[in-house]
1. As an exercise: Cα extents along the principal axes in Å, for residues 66-153 alone, calculated from one structure in P, Q, equals 53, 31, 25. Which structure is it?
2. If you work out distance in nm of label points 7 Å out along Cα→Cβ at positions 82 and 178 for P, Q, which one comes out largest?
3. Where is Cα Rg over 2.2 N^0.38 Å largest, in which of P, Q?
4. Taking distance in nm of label points 7 Å out along Cα→Cβ at positions 50 and 194 as the criterion, which structure among P, Q has the greatest value?
5. Out of P, Q, which structure matches 22 when relative contact order in percent (Cα under 8 Å, 6 or more apart) is calculated?
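Every number in this text was worked out from the coordinates using simple rules, so none of it is lab data. Being a predicted model, the structure only gives us computed values, none of them experimental. Cβ atoms are built from the backbone, for glycine too; each structure is taken alone.
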Structure P
Amino acid sequence: MFPFILLALGSLIPSSECSNENRILTLIQKMESAFNTMEDYTCEVEQIFFQKGVEDQRYRFKYYFKKNKKIRVDFSSPYPSLTIFYRGGEKEATVLPFRFMPALKFRMSIDNPTIKTLAGQRIDQTDMGYFIDFLLKNIKKVEQGEDELQEDGEKVTFFFWALDYIEEKTPEKYLISVSKKILLPLHIERYNLQGDLLEVTHIKNYTINGHLEDRLFQS
């Protein structure tokens, strides 16, 4: 009887893989709850894209977000005067090539490749709410690896498997660091199935619930 009791108990003990998924799921759910309480946030972002393991392009910008998906992106490099405005639900964004010439502006479809990221994201797919939804969706349908979640004094870092951000067809691996204090990402690395680095995103200087005025999102 004893071996059968062990087998029965063993079936009730979660594997490290299940434990890992539960820990990551708990963290993502906390991120979702924290984001849902936010009225607005700003942050500074540096995005680096790679081709065959070599840096290809680098972008720096300040990102503004207000509830109901009001978005503003002020680039500092390589386009030091470019600003993009977007309001949730619209099919077009407003592009201001030169902030010192506010009268010169264009309306462009959010599907226009000119204003998509190099990874193919539309402007309405760039906020942290969308990213958290992406994590929640993928942890439910993509098997995660071994327990690789680590904590230090300020952040939690974990590996995460997901289908690609745009077409949801190709498996990719992410390395994500999340602030323990504000429960938003500080660092994201994206790899393809072969382990090649595709993209690195550094995020810093968050301001949460800064009472951003609506005029900031009006072109």
Structure Q
Amino acid sequence: MKTFSQYLEERNLENKAKKEVWKQSTNPRAFRVDPAGRPDPWKKTAYVTDKEGSSPLKSGQKVPSGSEVTKPVAFATPNKPNALYAFPRKNSRGKIQPAISVKSPGETKGTLYTTKSGIKGLARNKLEIHSSSAKSFDPIGKHMSYDDPDEIATTKEPTDTKTTRIKNASGFVGSQFNIKKVGSNRQLKKVLKKIKKTSPEGTSITDQS
């Protein structure tokens, strides 16, 4: 059985290898998935960041002790668009659309849990994939006080940009996640609690409920 420090060391080596493969490819690309018609998909934003993660800096916001404010950056994902970002964050009434994505180490596809309204919202979602040359992008750790192998960032203006409309948002998400319907928000929270208790080390869990 691996110790936690052994697991971290192996994961860091794996992430480093992935980044080197990406950086050495002949024409690396950076990808974003956004609602259709977004005026500036590559708009750069300053973030409040610490070792746990980041959030956009709001006007007049007090920065918590131990946190930093970044230069304005644009985020993207390397190699291919991340279908998780195709899932609507808010419903038609402006409320957070509950969803949980789970991907264990070694899995080809993850699982996305949502409610009936979430599935309907996804089916109605109009999306675009934006891509650019990734040569001006860096591993996220260069700009933030934490790292993430699935995201890259830049303070520069992206070049060689292209936009592609996604005609079937449900099919796009289904290509990377098995979508499972849960009856209610309360049941979704129970699912999340169970996942946190039973998932193996290294499982990636994103909760927007």
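1. On the way: P: 53, 31, 25; Q: 39, 33, 31.
Of the structures listed, the value fits P.
2. Working: P: 3.1; Q: 2.2.
Sorting by distance in nm of label points 7 Å out along Cα→Cβ at positions 82 and 178 in descending order puts P first.
3. Numbers: P: 1.17; Q: 1.06.
Looking at the calculated values, the largest one is P.
4. Numbers: P: 1.3; Q: 3.3.
That would be structure Q.
5. P
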